[in-house]
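A.B. asks: So, here come the structures, one by one.
Taken together, the values in this text are just the output of simple stated rules run on the coordinates, not laboratory data. Remember, predicted model here, so these are calculated numbers, not experimental data.
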Structure 1
Amino acid sequence: MSSQHQRERSTPKRRGRRFLVWLGAILAVLVGLMLLGALYESAAEASDARSYLPPGQMVDVGGYRLHINCVGTGSPTVVIDAGWGDWSATWSSSVQPAVANTTRVCTYDRAGYGYSDAGPLPRTTERFAPELHTLLQEAHISGPYVMVGHSLGGALARVFAHEYAAEVVGVVLIESMNPRTVDPSAGTMPQPTDSQSSGDWILTLPARVGLLRLLAGPLGMKSGLSTEVADAYVAYSVTPRYVQAYLIDEGRGMPISLAQARAVQSLGAVPLIVLSRGREVDQTHQDEQAELLHLSSESQQLFADRSGHNIQLDQPEAAAGAIVEMVERSRRASVKAAAPVAQQVGLPDARAH
């Protein structure tokens, strides 16, 4: 009886030891796979940096560099600001080349996206606007500007056009976020911070071990992009730096960014085009888009009837058409303004040319 009793008592102990052995083995395998994944990701990023060089300029804006790419000639200069989690590649795929047939058009990457270096915190519109202005000045890209903003980029375009009104002759808001639901005076509004959270590494872990890179195909990250930019877009959209900028830095700053944009209630008489999607629309979205028209006394709403939120991919001709329409509109206004001056000094009417 004593021997049997000892065997019965030792059985749970043996099972517990076996469980710990198996658990240890599983953890060892997971750690090994993560180390291999990290090495794979590091090698892939190094290879991508050699294979996909920035198509534009890398410009120092105060200790870190931003990428800006301008094509075409003419005035005004169009400056395109991409949405949250997006960068220049989706716009250089189709929209930028189309607009370049009419005027100079620039796309750029906010800090941490695409080819740009990571930038200082917090990442909010009050930093984005002067950062972009410094970029344009340091790159010797003079105005006047037509500011184009998509989604979150619309909030930036709104703030930029207000802060640098003398340099902006037109604004195009493409599926822009409307900060109507954010109260900038609310006591619950989070305060900007220039520090990282200790738990941020969890969000970047899939990218650090190469998992996000492996899922790029199943996630359809190349969908809608031209072959010229698709591979580069994927390469720079699966890195830890991109995830940090997207989900953490800009994501954390978004409520503040929208509150800062809401503080801009009017752009005066600056011409404004609001381009809205035609698919997957509810009444709230319609109201929010229509409300944006009140930002300017010279506003117009257009629709991309076959597009969802990402008009630059779903219906790029609609995005390019709205931008070109604003360019032509600003040119007509410039000629009209120049005519009385020309007549006053006895010069030929500019409209005759």
Structure 2
Amino acid sequence: MAPDSDLEETKQKIERQRRAARRSQNPVEQGELALMLSNLGTDLGDRGRVAEALEPVDEAIGIWRRLAARDPRRWRPELARSARDRGRFLARLGRADDALASLQESVDLFRFAAAADLSLLPALDGAFSQLADTSAELGRPGDAVAALREEVDFYGELAAANAAQVRPHLAGALSTLGLALARLGRHQDALDAAQQAAGIFRACSSELAVQQEISEAMAEIGALYQAGRGADARAVTERLVRRHPRLADIDQLVNVNSPAASAQQVAAIDGGLAGALYLAGDELAQLGRYQEALAPAEAAVAIFRQLKESHPADFGGWLGRALDSLAAILTALGRHDPARQLQDERRSQP
């Protein structure tokens, strides 16, 4: 954390920027001022000076609001971010109603913005999570569930027109809703949400596998043509079209744009699937349906084991929880030896 002398220097820079923005009335200058104020608020909040943090954040919100009235597509996301910061600070000050109102505004603003720009979906995820988490922390678990249901409904509608980009967010929202319902003891509802999430994540995983296959085949076809092996290239093309008949309607197959799925994409989808399966198995066990719980719990452990190899920091904790859950299910089924093996594996986790 920067020393207080740096904080004073930041305030002086803000005053200079305020004068420049006042002279020019240029939206870019005003936006720069608002950003500096927002950053100052974050810095003060990180120092525990939460009441002081509200003043620059409120000023930033006023500027963003005026700019968004003139150019909402450009400035609305910035207004949403500052509204989220304001909500976090108000919650820390114990002003529950004001905090939740500000966080709801952040959600609403990001929802409008994300509908026009899908790159903002992760920011919308964060806004919904902040609203739900803060509601729960303030002793309003019902409001937390309502916020998560609102998120699921929104993504469900948006996915109708943008399935590939939105469905992972829909599945993640369903998993988060399932966890919230589980904490309230609503195990059947939590199970329903987890199973829906797992189904969507499975579909997303299959789509990524197809995307990867097509990408690799297109690269091979291009390399074969460049090497003068046209017959071999056509054979690969025919094999690809047989596996994916929709490609037969494309006049120029070589122009198909199917980029390879990144390792990060694959890990995110696989992790989401494993998390949903873990929750489904755990909720089936809570309902006393241990035999049914076994398959999703085993699948979750298998996926988390693989993910931990390449992403230990991200998935090590999840693997531990999945091992605990599967061991408990096996114990309930009277399968004590494999349960003990899992417990040993759990104890060996770093």
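A.B. asks: Work out the source of 1.07 here, i.e. which of 1, 2 gives that when Rg/Rh (Cα atoms, Kirkwood Rh) is computed. Walk me through the numbers on the way to the answer.
C.D. replies: On the way: 1: 1.14; 2: 1.07.
For Rg/Rh (Cα atoms, Kirkwood Rh), the value 1.07 is produced by structure 2.
A.B. asks: Assuming 8 is relative contact order in percent (Cα under 8 Å, 6 or more apart) as calculated from a single structure, say which of 1, 2 it is.
C.D. replies: Structure 2 accounts for this read-out.
A.B. asks: Something else about it: Quick check on the output: -15000 is helix-only ellipticity at 222 nm (-39500 (n - 2.57) for each DSSP H run of 4 or more, over all residues; to 500), derived from one of 1, 2. Which one produced it? List each step's numbers first, then the result.
C.D. replies: Working: 1: -15000; 2: -29000.
The read-out was computed on structure 1.
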